[in-house]
Every structure is written in C-alpha cells, then in structure tokens.
Structure P
Amino acid sequence: MKPPECPVAHATVKNFIKKVLEKKGIKDGRVSDDAAEKVREYLNEFVYELAKVAKELAKMGGRETITGKDVEKAFESLIGKK
C-alpha cells in the first residue's frame, strides 16, 4: 500500500531544512527544490512506516488509539535509538 501524499508544503520543507542547517551553524545553507522534494518524499515514507508500527503496537496492547509511548517505541524500532 502506498502512503498518502504528504500534506506539508514544499516551501515549508525547504524552510525547515534551512532552519536545521542554521541550528548546526551553517549560515548560508542553500537547498535546491529537488533536495526539498526528496526530503518531503522521505519524510512521508518515514511517517507512514512509523504510524504502521505504532498502530501495530497499539493493537498488540489491546487498544485502537496510538499513544505517545507507541510512537516512541515505533521510532526506536525503526531508527534503533531515542
């Protein structure tokens, strides 16, 4: 099943990347449109996978509602760290 389209605007992703670079001390962090679109695509796929794992954890816990703890555990299982 293909993840739904990310509702975050392209310009918002581009600005977010620039802010992350600035926080890391890179003042003139230029980001191409192509790079911003790729980040947007990968974020979309990651959030989809994160939600799938979190939903499965909720289901295993006998719940329909995903909790913050489910998301945290899903993140750790996908990334391997907190």
Structure Q
Amino acid sequence: MRDTVALEVISMDTDTNTNTSIGFIDKLPFDCHSILSLSSGMLVIGINHILHIHQNARVTVLAINDGTKGTTNHAIGMGC
C-alpha cells in the first residue's frame, strides 16, 4: 500500500466560476497529511517523512524516522 496518494493543484476563479488544473502528481506516500506552499514548490508532510515537490514536479524525500522505508518507494535522504 505504498505511494497511493495523488495531489492536484487547482486555481479557482470565483469571479468567473471557473477552475484550472495547475499541476498533478501521483504516487505520493499514503501517510501524507499536510501541505505547505513555498516559492520553490511545496512541502508535503507525512508521519515518517517530509517531501519537497519542486516546481518541475521533482520529488525529494527527507526521512524523519525509520518508518519511511515502509511507506514509500521514492529515493530517501536521511535527516539528522
């Protein structure tokens, strides 16, 4: 059950009642629970890791603890 979450970024225009998909990325770890917007992309926070999703959709994963290996198939960088 690894990497089963998808994230779609949408721009919503309330004046014209339209929306546009800005980006889509799938195969994120199943335990992701929060998103923080950055100028260089976004941080996705999971129980065992922090992912930086760059504007070009490249994903960098930082492990917070040993549980990360069981939640994702992404290449993992180890934290302090």
Structure R
Amino acid sequence: MKDLIDTLSPENYTLSAIIAGLLLCQDFSYDQQEILGGWLMLVGQLIETNAGFGSLKNTANEKASELIRRQNEKQPQSQH
C-alpha cells in the first residue's frame, strides 16, 4: 500500500477518492451512505491523529539530537 501512495500524483490520488466515493454511493441507501461516511471519517481522523503525534515525536527527537550534537561540539576535546 505504501508503494501505491508513493507513486500516485496528488491529482490521481484525489481522482481515486472521487471515483471510490461515487461508486460507493450507487450501492447504498442514503442512511447507509451516512453511516459509512461517518465511519470512514472516523478512520481518517484516527490516521491523521496518529500521523500528527508521530510527526511531533520525530520533531522533538530531532531537536533533542541537534541540541546534544551542539553541546558535544562546544565541549573541549580531551587529549590522550
């Protein structure tokens, strides 16, 4: 799945969502569409929340690593 996402252009990615949405609308009643749409939004929000939290952790780790690197550069090198 990751390879598929990486190879799609933003336009084709959007088009695939439009096509999938239109195809799903044909087979379900309005009530079923509403339930399915709500469920898909919940899944999307979960994925978005997880990605945001992961990104935040990565940024914090990168900043901490950079701070440690800078502190190590400032310390005088011991001579043997």
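Only the coordinates and a few stated rules stand behind these numbers; no lab work does. For clarity, every value in this text was computed on a predicted model and none was experimentally measured.
Okay, here's what the table says:
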{"read-out": "Computed 5.9 for mean projected area of the Cα convex hull in nm² - originating structure among P, Q, R", "value": "Q"}
{"read-out": "Which entry (P, Q, R) yields the derived value -30500 for helix-only ellipticity at 222 nm (-39500 (n - 2.57) for each DSSP H run of 4 or more, over all residues; to 500)", "value": "R"}
